[in-house]
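Structures are listed in the sections that come next.
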Structure 1
């Protein structure tokens, strides 16, 4: 199965809403194991955003290897330039600056350059704000949500007391 990079909102949302470390450590173990199998990765830009926090998630991220948070290569740089040009020509400056200064564009560029799937909890929405699924669709980059990724990975979080 292909690698499935995931974006920063998934770890934050997972930690804060669906899979707190204290309640569902298996979720976090699943991400690590899937990364070791070459099925899940994230990117350095996401790591930088995660490390801004001083919490369990930042600590968890610090413990991951370079194979978990990938650096951009030449193909990714090229894909990002293409995505940035498209964003600038289709959206207002304020939204463009916000989108391009974060990890989202880089995440899509990694997926585009290496034929991976983006995982996000964002949903498509027509409007002024730039949404990951809309950019992915414009560049024919597969985009799924967290629960679809877990299903594709065959994850099962079994209760044991």
Structure 2
């Protein structure tokens, strides 16, 4: 496995990986919010995560990395850098759920964290859910060295 810069021809792969990787999270969101609120917030759930990933990669290709294995895109990580505050943030990221690869996520996080260090940033952050669907992500971020947390909750009410 290797990490390399994003290329426009990666777009379809990372959109597809993202859509498939967020299946359990979308299912949990639908159950937690109920069909009406969920559908209102995600009118196109079959494409919304892919579109979010595509928008970032096209606007900030330099802030998108690809994990490649045997010539094939098997994962991606998007990030942002706030130079004014000296903070880097890991954004959407996923490994192809069908790739069966161990360590791809950690390889991607290490590459981004090294980039942040190279930019002279003070700290890195990542946001994830506290629900069971996000448990694998929380474990992965902790393995990557994230060791400080702030907790919050988002409430919804149908009007």
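What to note about this one:
- Value 1.00, calculated as FRET efficiency 1/(1 + (r/R0)^6) of positions 64 and 88 (r between Cβ atoms, R0 = 35 Å, to 0.05), assigned to which of 1, 2: 2
- When distance in nm of label points 7 Å out along Cα→Cβ at positions 32 and 80 is worked out for each of 1, 2, structure 1 gives the greatest result.
- Value -12500, calculated as helix-only ellipticity at 222 nm (-39500 (n - 2.57) for each DSSP H run of 4 or more, over all residues; to 500), assigned to which of 1, 2: 2
Read-outs: derived from the displayed coordinates by stated rules, not from any lab. Being a predicted model, the structure only gives us computed values, none of them experimental. Cβ atoms are built from the backbone, for glycine too; each structure is taken alone.
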